[in-house]
Structure P
């Protein structure tokens, strides 16, 4: 990896892209310290550290919500809009057709996603205001101040989307993913400080500290290795005649990533399991929500055994569900038949589609089980070990490893075009 970065730095155009990305990241992090006026950030500390969706959003926003900076919402409106548009592509035939029209169609879908992000951002900004108002963090209660806070949050979130586009266009990596990655990395020093406080306060001993460090290292290495894993479906292409040329038959494969649905599955499952606790922050005093979040008989009681079991089941379910609706084995079989390809021993058409569906389901189950283990690991730490209150989540491990690997692949592809030998070829 270091050799890849070193080789990339030698090339003037890649060096410009790297420096441009660093410059955008500097502006981005600077905005995390520009606070929204008339807000008491101290009143939000407990809310940001809670086991709700607010705590997750604070984590991927780099602590911007707990400080209530102008970037408190981060790029979450765009993330939600992207997930919705992916699902809508399956439901709405016109969007599905656009996704098959190449770069122009994808550009239109991207524009629709941004428009939807504005709508979601406006709703989320208002919801955020209601949330901090109920928490007693609003120091000046007036209509003008309400509009100021909502418009500031919405405009800042749209500005982050624009910054992400600039990184994608002129920098290195996927812009929005890079911004989320930087936010997560910025929380690592705080997590290390929390662990240090636990050790210095006598809550954990040296043996527990070493075991925790080894477990975190193994978790990260295992996630990276798992993210690189793929199931290769062998495909044979029959020989054909093109004009006056005789094209011989050849062998290829369809790569199916084992971890393609892991992040989405964890986010969906987390949204379902933490929805009652998040809703309770909006409607304080509700007896129903209080029972759902505190009763020993409720699966929504955070860190309980029932909560962990339900979480695992939902992660596996959403991993299989998302894989089936996005990969579309019927379309894969049709495209394969149109190009003269077939799986050895499997009849083209319906039989191939069923074969692909079985493969995708098995791969999704394996990915779902691994994602579930990663997802419940922080819950296990919180409920059954002395390492409590850490700013850590299972999703962030997949995000960090995925973004890092994707960025390195992009750099590697640029280096290969210029005949450099980089990290991934070794």
Structure Q
């Protein structure tokens, strides 16, 4: 108490000594000085770090306060924001420091909801604009369904000599969770497995995939458990051999036509051959019975063409005994060179003339033989576009226009020199 009394006495004496010096004009000067100091500080700040604006795009909108029994099923939108602040702060700002949210706290039922976007910025930055200011979201109720059957599917095409005997999945059912509408779309859960190599039993743990009635994956669904142990039993029979189509008459197609490429077997060119090991070792490949294409002028698909088994060893069987063959025919193509084709100057300014050097070029063309045989030079336009140029010397590219079906390959030379001149008007001589 004594110490506090002494301190109070000292403060009172200090105030008594200071009070005579405080006058109204001194207070006014003090306030003006503070205001000027603040204005000077603000001016320095504005000069060294001026205000600026910046537009930042693709800011994700985050739903907030949504009840746990509901979920957003539409794609989360993004917004563009325009901010303002000191240049140093605006330039250093990263998009991750901006938070855009929509308040869904009042949503209690599934449906479409439009809400205003709320944006939070770091300190000393101001928000000028949000584009769009509102977003629309699809809300659905979370649902769960148990005992959904698990179906094993083969994700790749089996080799012809592998036969599927049985499949088994453990567990045989699963539980799915997600938006109610999507849960209702799920028809089953698949366990897709890849079969590689030649083996009779395949065991593998695979991820489970929810699909609809058409086998299309349903997104946004959680499967529990997420994996299943799959066992696939196969039977290996015989060996696999390729089938090569046997073509005759390829040199006797309709005039002006040719094979577009080797004939192909579809949907697969592999078949199974069964028999004694020693006999199979002597068969590198198989061929079809001969296909005569003499006189053909169009592509064809031949169904169930027999495989030639006439020279196979005894006891060898082929499965299947026929294949489908695609034979593509096209018009025969060739290349030709046309020499000395004149070049025409186009868009020459009135009152001027254009001289070309060289005045002719060589053209390399390609296309169906019959079209090239009937090609009339008058159908070919080779030109340079002078573009109404003034008098002078120009290096211009040569351009070519051809009839349909004829392809331009090359022009030599590709650039010609064009000299544009203005004709001089002769001055009449004075009469005597």
When P, Q are compared on relative contact order in percent (Cα under 8 Å, 6 or more apart), the highest value belongs to P
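Which structure, out of P, Q, was mean count of other Cβ atoms within 10 Å over residues 187-194 calculated from, if the result is 13.6?
P
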Assign the value 14, 18, 25, 28, 9, 6, 1, calculated as P(r) over Cα pairs in 20 Å bins from 0, in percent, to the correct structure from P, Q. Q
Using distance in nm of label points 7 Å out along Cα→Cβ at positions 155 and 251, single out the structure from P, Q with the greatest value. P
Could you tell me which structure in P, Q was used to calculate distance in nm of label points 7 Å out along Cα→Cβ at positions 147 and 299 as 5.3? Q
Upon calculation of log10 I(q)/I(0) by the Debye sum over Cα atoms at q = 0.29, 0.32 Å⁻¹, for residues 227-266 alone from the atomic coordinates, which of the structures P, Q produces -0.93, -0.99? P
Given a computed value of -23500 for helix-only ellipticity at 222 nm (-39500 (n - 2.57) for each DSSP H run of 4 or more, over all residues; to 500), which structure among P, Q does it belong to? P
Using mean count of other Cβ atoms within 10 Å over residues 67-74 for the comparison, can you identify which of P, Q gives the largest number? P
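Throughout, read-outs are computed from the coordinates displayed, never taken from laboratory work. Computed from a prediction, not measured in an experiment: that's the story for all the values here. Cβ atoms are built from the backbone, for glycine too; each structure is taken alone.
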